[in-house]
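What follows draws every value from the coordinates through simple rules; no lab data is involved. Please read all numbers here as calculations on a predicted model, not as lab measurements. Cβ atoms are built from the backbone, for glycine too; each structure is taken alone.
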Structure 1
């Protein structure tokens with residue numbers, strides 16, 4: 001019953017998001033260059049990424065913060081496996097898979113309604129952009145989790161992240177230049193939602209994948225370095 005209750009909540013969330021788009025497009029034909037079905041594709045990417053975060057990234061990072069705070073990280077560090085890999089994938093919230101499936105369904109419906117020709121190269125571009133977005137968001141959460149080595153509680157920072165992440169359901173082109181720059185290079189929401197959706201609906205060329213991949217690599221390397229730096233400041237349960 002708990003599982004089906006979660007599924008119902010996920011369906012209601014998607015329904016509310018579609019209702020919001022319906023209200024917007026009952027008053028206009030496009031948001032900048034994004035029509036209704038382009039926006040549904042973007043909503044599908046947003047919902048897919050939300051599912052990935054909620055299924056894999058957020059639960060593991062929350063568990064990491066608790067382990068650091070309560071001294072249980074010792075048991076992680078003693079295991080014969082890379083600690084960063086282990087703390088990133090040891091917990092999976094299975095029911096969150098429904099968010100990913102609903103997101104992919106929205107993407108399929110949007111592509112069908114747009115009647116655009118989707119080739120293997122376009123699908124590959126979308127997968128690469130979506131993967132780059134997932135790496136970027138994982139790196140951000142790893143930095144957030146690593147801060148627990150110095151800060152006792154950072155739950156409020158997580159809530160700030162979720163509130164900012166809500167902006168990702170709209171294309172960055174609708175924001176003024178200063179906000180657009182911040183959502184692209186400071187809080188890289190554009191790489192997480194807008195760019196993958198744009199790649200799928202034909203608004204981004206193959207050259208657009210290079211900045212996304214480079215940003216993903218740079219963020220992962222920086223987060224991994226910060227994680228190792230944090231480990232050197234971990235005192236252990238006996239300290």
Structure 2
């Protein structure tokens with residue numbers, strides 16, 4: 001089964017799970033390769049749509065090794081040229097990325113920059129996952145027509161209480177105002193660590209989740225992923 005066929009199957013079936021590797025020692029460098037292989041193994045064995053977002057420095061090696069979608073954690077809005085240190089959509093596409101996160105709470109950008117970043121990413125056929133802290137921000141972002149909007153209240157990111165439990169009304173509101181009115185796929189994140197959190201998010205209308213520390217920092221990441229799946 002080819003890489004493209006496998007990605008098509010994953011991207012059109014079950015709820016989407018994006019594991020954001022961030023820059024933890026557990027999920028960068030050689031450990032990023034180990035974690036990526038675990039995510040791929042669980043995706044293939046269970047048939048779930050698991051995608052990973054990794055550091056720009058790890059994109060090439062991981063894209064060469066695994067056949068699940070690999071996203072950049074960020075891209076800049078610049079065109080190729082005199083932009084030392086920037087991460088361009090063309091660059092991540094060339095090394096194997098199929099998508100990118102944008103506007104994560106740990107890497108926020110002004111709206112005019114975000115608008116250009118989404119446009120530039122789309123121009124090279126990268127899947128765009130744009131993060132929003134509130135429904136109101138998500139509605140504004142929906143006008144840019146990204147592939148996904150991920151709602152993540154920043155106060156719950158990395159915590160022990162999930163958005164599904166602490167702010168279920170936020171998910172319900174986002175589903176109504178973003179998913180239903182703008183026909184944009186909706187992910188939720190922040191504090192999600194187990195199956196109950198995931199199932200609750202789906203029950204409230206989300207299309208999937210964006211997760212990080214619950215997998216990245218787990219003693220047994222494979223078990224953490226399996227325990228998460230609905």
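When distance in nm of label points 7 Å out along Cα→Cβ at positions 46 and 222 is calculated for each of structures 1, 2, structure 1 gives the greatest result. Between structures 1, 2, the greatest calculated value of distance in nm of label points 7 Å out along Cα→Cβ at positions 126 and 198 is seen in 2. Once relative contact order in percent (Cα under 8 Å, 6 or more apart) is evaluated on every structure in 1, 2, the highest one turns out to be 1.
Computing helix-only ellipticity at 222 nm (-39500 (n - 2.57) for each DSSP H run of 4 or more, over all residues; to 500) across structures 1, 2 gives -21000 for structure 1.
Looking across 1, 2, the calculation of mean count of other Cβ atoms within 10 Å over residues 118-125 that yields 17.5 traces back to 2. Structures 1, 2 were shown, and distance in nm of label points 7 Å out along Cα→Cβ at positions 150 and 174 at 1.0 was computed from 2. Given a value of -0.32, -1.26 for log10 I(q)/I(0) by the Debye sum over Cα atoms at q = 0.09, 0.17 Å⁻¹, point me to the structure among 1, 2 it was derived from. It was calculated from structure 2. Structures 1, 2 were shown, and mean count of other Cβ atoms within 10 Å over residues 22-29 at 9.8 was computed from 1.
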